[in-house]
Structure P
Amino acid sequence: MRWKEGDVVLKIAICDDEKEFRDSAERMLKLYMEEKAVPYQADVFNVPSELVDMTEKGTIYDIYLLDIYMPGVTGMSIATELRNRDIKSPIIFLTSSTDHALEAFGVDATHYLLKPYTKDSFYVGMDKAMQSIASHKNDSVILKVDNDYRSILVSKLIYCEAEDKYQRLYLENGERLLVRISGTELYKLLSEFDSIYHCGRAHIINLNHISRVTPDGAVFKNDMQLNLPHTVLAGLRSAFFDYFN
């Protein structure tokens with residue numbers, strides 16, 4: 001996978017309480033990214049709770065390299081929490097034992113590296129992670145949320161609503177993200193997706209999440225309801241009908 005000019009810098013988390021392997025992962029990652037000409041930023045953690053804190057504050061990494069055996073919070077528990085939050089980023093486990101191999105499949109791990117891993121085995125894991133990112137890239141947009149860049153899966157976006165100079169994004173997992181961007185700019189990013197409909201001046205709706213259009217607005221498949229001006233309902237009904245037919 002070759003990164004194109006203008007693509008966002010990849011954010012990668014390395015979490016391992018053993019300095020030897022933490023340094024090794026950081027070094028091999030640097031070599032890999034330089035060979036692939038991929039701009040990246042690596043955050044390195046030797047205490048797993050620090051990575052958990054970052055996650056709770058809303059920071060999402062594009063790739064996670066996690067040691068499984070760590071005191072306190074294990075890499076497996078971090079991975080489980082990521083998946084519970086509907087974070088799809090590739091996870092590469094770093095471990096000295098195969099005991100958790102089946103659990104790794106349960107959290108949809110991309111690769112499982114046994115210590116001491118070689119450059120070749122590390123590259124295999126990274127190739128798989130990059131391929132996973134590429135496969136999801138066509139269904140995502142990159143937006144700046146607070147001070148972090150987030151990759152938002154469009155398939156998980158229910159609708160957006162204008163709030164002054166911001167847009168409020170309502171996601172399938174219950175998140176409500178506030179993004180400083182105009183409705184016009186956001187629609188420009190989303191308009192290449194067939195399911196996206198610009199509904200009046202204030203709303204952008206993912207038609208794929210609509211259950212039905214009522215005289216008052218839209219009812220979504222998760223039972224959320226969005227009241228809309230009567231002036232936009234005819235256009236929404238028509239777009240909804242055309243999309244599913």
Structure Q
Amino acid sequence: MNQQQHIDLNCDLGEGVGNEEALMPYISSCNLACGGHAGDAVTIKKVAELAKKFAVGVGAHPSFPDRENFGRIKIEIPFEELKHSLSEQIGLVAEACANQNLPVHHIKLHGALYNLCATDTDYAEAMTDFLAENYSKIPVYVPYNSVMHRVANGRLKLIFEAFADRNYEADGSLVSRSKNNAMITDKNQLADHVIRLVKKGEIQSVSGGILKRKADTICVHGDTPKAVELLSFLTQKLVAENIQIKTV
């Protein structure tokens with residue numbers, strides 16, 4: 001893979017942690033919770049205002065309408081009902097962005113819905129149809145070489161995403177959050193993981209194998225413990241490696 005000397009750093013925001021202003025200086029785009037798993041009109045407005053102040057791209061971060069489980073488990077809901085909820089969620093972000101004279105930079109599905117689209121053809125096709133019909137001009141964050149990538153390729157504007165603070169299984173999927181090694185919380189390990197990904201297009205899985213992975217944007221979760229400290233350290237390391245942080 002071609003050596004890349006710039007990367008978009010994104011972060012999930014508006015999820016109730018309250019650290020948005022501290023995180024903003026270190027990221028170039030954000031994924032704004034819009035009521036499905038977290039967030040409301042007040043938090044959406046606040047994050048949109050901060051994003052304008054810090055010149056950070058704002059993306060909608062819709063999910064299964066399941067605040068009780070933070071959108072992290074699959075719920076049984078008809079696709080038409082799910083699509084209606086997603087439209088309402090994305091609409092809240094679009095309205096907040098319009099009020100700040102900002103475009104909606106991207107759409108990134110959250111949690112279980114994101115993971116299902118990465119692995120399940122029925123979900124990937126339904127979400128691709130929905131996004132292509134209603135938001136064809138807005139790029140979508142998806143994992144490289146996922147089912148969603150293959151289904152949506154040529155139909156949606158795709159931005160390939162990987163995770164700074166998550167470990168990967170040998171098949172390229174994320175280690176389940178139910179396992180104690182799901183997260184990368186050591187700042188040096190996280191920085192090495194990201195720099196290797198940007199410079200070599202590689203991720204070392206938990207089993208020791210090497211995954212080839214294209215990433216245009218890399219996520220640090222806003223609710224990761226010490227997220228501000230991790231991002232501050234990561235940005236210093238990226239700058240030292242002459243890797244520019246900028247929106248895609």
Structure R
Amino acid sequence: MTEQEKGVALDMERLDKRLASTGRWSRKEIKDMIRQGRILVNGLPARRPEEKVGDEDHLTVDGQEVDCAPFVYVMMHKPAGLLSATEDKRQRTVVDLLSPELRRRGLFPVGRLDKDTTGLLLLTDDGALAHELLSPKKHVDKVYLAQVEGRIEVADVTALAEGMVLGDGLQCLPAGLEPLGDGESCLVTLREGKYHQVKRMLAARGKPVLALKRLSMGPLQLDEALAPGEWRYLNADEVAKLREGRLDT
């Protein structure tokens with residue numbers, strides 16, 4: 001007999017496990033808080049760490065509601081000078097900018113931006129979503145603002161649109177290139193994410209990149225209210241678009 005046939009709710013889990021998943025407390029701390037009467041489940045004091053709770057249960061600690069969402073999604077305006085990695089023994093990473101509870105929760109950057117590249121970076125603990133966003137089969141658009149040495153010409157736009165072959169033999173998918181202003185800056189739209197791809201393509205056209213900033217990834221647009229180094233949680237609409245798979249809108 002399956003768990004469903006027994007009438008057991010499959011989304012139920014231990015209270016201490018659910019609270020610990022937020023990264024804010026250890027299981028030992030949660031056990032102590034239960035003993036002190038600081039944790040309420042649906043308005044009643046929790047009695048045991050192994051007490052089962054589900055998605056519909058209302059949890060509070062010291063009178064404050066606790067968000068136990070299974071996954072967390074964070075938008076960061078990545079500054080220059082940080083690695084897009086979870087940890088590094090010698091250099092600071094984007095994860096170092098997060099709050100302690102998010103670092104404990106294990107958030108990681110979805111894809112990488114070069115150390116000197118700025119702009120939109122998504123961090124999450126949702127591995128399945130990250131795979132969808134990064135899968136070559138999904139062709140999720142990523143838009144970059146590039147400042148180049150020289151001026152973008154019609155021939156450059158055509159070359160990227162047709163799909164370039166770089167010096168090492170890398171075949172690039174067709175990409176968008178839109179000159180801005182006097183042509184010394186441009187928008188580049190990729191549907192893949194090869195190593196240093198924007199820089200390599202433009203350098204191959206004789207237009208070395210001086211500065212690069214990612215503006216969007218799929219449905220996510222960089223919140224320009226975020227200063228470099230700042231981050232915020234995704235809002236409900238942004239999360240809904242990601243979960244619904246509308247990644248090309």
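Miscellaneous remarks
- For -0.44 (log10 I(q)/I(0) by the Debye sum over Cα atoms at q = 0.11 Å⁻¹, for residues 42-129 alone, calculated) the corresponding structure among P, Q, R: R
- Structures P, Q, R were compared on distance in nm of label points 7 Å out along Cα→Cβ at positions 154 and 178, and the highest value belongs to Q.
- Comparing relative contact order in percent (Cα under 8 Å, 6 or more apart) across structures P, Q, R, the highest figure comes from Q.
- FRET efficiency 1/(1 + (r/R0)^6) of positions 58 and 194 (r between Cβ atoms, R0 = 25 Å, to 0.05) from the coordinates reads 0.65; which among P, Q, R: Q
- Among P, Q, R, structure where Rg and Dmax of the Cα atoms in Å as derived comes to 20.5, 64: P
- Structure responsible for 3.3, with distance in nm of label points 7 Å out along Cα→Cβ at positions 18 and 90 calculated and labels P, Q, R on offer: Q
Values in this text are rule-based calculations from the coordinates and carry no lab data. As the structure is a computational prediction, the values presented were derived from the model and not from experiment. Cβ atoms are built from the backbone, for glycine too; each structure is taken alone.
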